[in-house]
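In structure tokens below, several structures.
Bear in mind that the values in this text are calculations on the coordinates, not laboratory data. Computed from a predicted structure; not experimentally measured. Cβ atoms are built from the backbone, for glycine too; each structure is taken alone.
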Structure 1
Amino acid sequence: MRPARTWVLTALAMAAFAGNSLLCRLALRQTPIDAASFTAIRLVSGALVLWLVVRSRQGSQQGAGNWLSALALFAYAACFSFAYVSLPTGTGALLLFGAVQALMIGYGIWSGERLRPAQLAGLALALGGLAGLLLPGLSAPPLAGTLLMLAAGLSWGIYSLRGKGAGDPTQVTAGNFLRAAPLAAGLGLLILALEGLSVDAAGVGYAAASGALTSGIGYAVWYSVMPALKATTAASVQLSVPVIAALGGIAFLGEPLTLRLVLASLAILGGIALVVWQKPAPPGPPAALARQRTDQKAAH
């Protein structure tokens, strides 16, 4: 793949990821659609588009997702939608991205990866930025929305970890979307029985665009370009997503750009950049093996 085409597709994928936040917040703020309906429509339309992409490539059905991954995908999508009932666009994207990266970094450490001093400083900086964002105050995000978005990030991180080496990424994602769609429909039926659903044409359009374009096509574009990027580059370019989402919220929704969000963004994204841009130290033993060796030494 030519470098120019690689970077154009990468930019389109990052814009699509940020677009998920913008479309969800736009729908829930400016139309009557409820979070459960948005989730169901997003997953169904995403499943349809990804299925069409896989069919157009005449892919096989090997490794086409599984129910545990689909459950993590559903948890991400549902928590994401309900979080954006109260969270501003940029804050939600920052919390989501921070939670995903924190889980990935934590999993790497647990698996035996060692962090260099600069990476440890970056991790401390990112955690400090997150703490600063969540401290009580006039511009602090709502607690319920914050917890839901952090849960969405952890669910997406789990989904991503489970997807490593599971087969063709686009095909696997299509299979997981197909499995997650009925779970979302079940959530919609539950909400309907409890308090009723609310939909309109504009809200349905935003949800369908989120599923078909910024999720389905966005994921397909990203997976097509990932083989041409180094791992650190792939991780680094995703630092742009919360920034793009925040700018979109300001431009299209009139959301304020607070000093707290600016400082927290610089700390969180800067800290994560220090972690992902540094060359990892030589791997150590996994945590479980290290504990076993410690116990054996103590026994002797």
Structure 2
Amino acid sequence: MKILIIGSRGFIGSHCSNHFSQFAEVWECDIVDESRNNYFYLNPENPDFTDVFSSQDFDVCINCSGAANVQNSITNPKNDYKLNTLFVLQQLNALRKYTPNCKYLHISSAAVYGNPVSLPIKEINTLSPISPYGEHKKMAEEICTQCFLEHDINTISIRVFSAYGPGLKKQLFWDLYRKYKTQNKIELYGTGLESRDFIYIDDLIFSIECVIKNAVFNGGVINVANGEEIYIKDAAKIFYEYLDPTLDVFFGGQKRKGDPINWVADITRLKELGYVKKTPIDQGLQKYIQWCKEQE
């Protein structure tokens, strides 16, 4: 199997590359300018996907590229649209022209749901994004679906919930670690009763493998999470149990625009493809903390 990973130097992309290279021929593609075998460099301002898709007959393309920052999407929605929507269209146009038999797996986000009216969130739920990031991910999914319906290109989108693990230098757990290093009293946004459905990076990569091997690429979507609702206050408590249980953690009550309140996914479809969780939250956080310490 020959796999192309776009955005291979990012958090999810780098883990994909390390995993799939164990049993497949992996080609990487990113905006990091370096000389490596089986690697395509892209101009970050004006990437040309023609050279990428015309060079090889890929079996699968995993699109891990794009921005993943809700607050930045609010301050600079035009750039977020370019990275998360326009470039997906350009990739699919090049794929359709040069390697039309290649399967295209697009990594989307649970941000397309916004604040759901009921839990757990099913793929058939109404999409009501509350940020430009969520809206642009929704548009990219629609492009993938239309490419299947109109051009018979094999596409699928996975809606990743709250992924974490080594390599991620942003979001809740990275913030908790940085504050642990500099503060004795930890203040966090919100009330602590906000919830997320966390998935460790190794389990996310396994879910991608399950999708590639077992899913029908018919323009559809699949939730990727663990189907477990964890409150932020509880996640913070578990995290600091492995660092300093005496730390004083409190929530200031401030709400950030674009942040959803409660999330937990229905992962029936993912389980039908063979997914089984391998990393509980406590084990995943221990591994992440160890990685954070190694960065010092």
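For which of the structures 1, 2 does the calculation of helix-only ellipticity at 222 nm (-39500 (n - 2.57) for each DSSP H run of 4 or more, over all residues; to 500) return -25000?
Label of the originating structure: 1.
Could you figure out which one of 1, 2 the value 58, 43, 39 for Cα extents along the principal axes in Å was computed from?
Working through the options, I get structure 2.
Comparing structures 1, 2 by mean count of other Cβ atoms within 10 Å over residues 157-164, which one has the largest value?
Across 1, 2, mean count of other Cβ atoms within 10 Å over residues 157-164 peaks for 2.
For relative contact order in percent (Cα under 8 Å, 6 or more apart), find whichever of 1, 2 sits highest and give me its label.
1
Given that FRET efficiency 1/(1 + (r/R0)^6) of positions 213 and 253 (r between Cβ atoms, R0 = 35 Å, to 0.05), derived from a single structure, equals 1.00, which label among 1, 2 identifies that structure?
1
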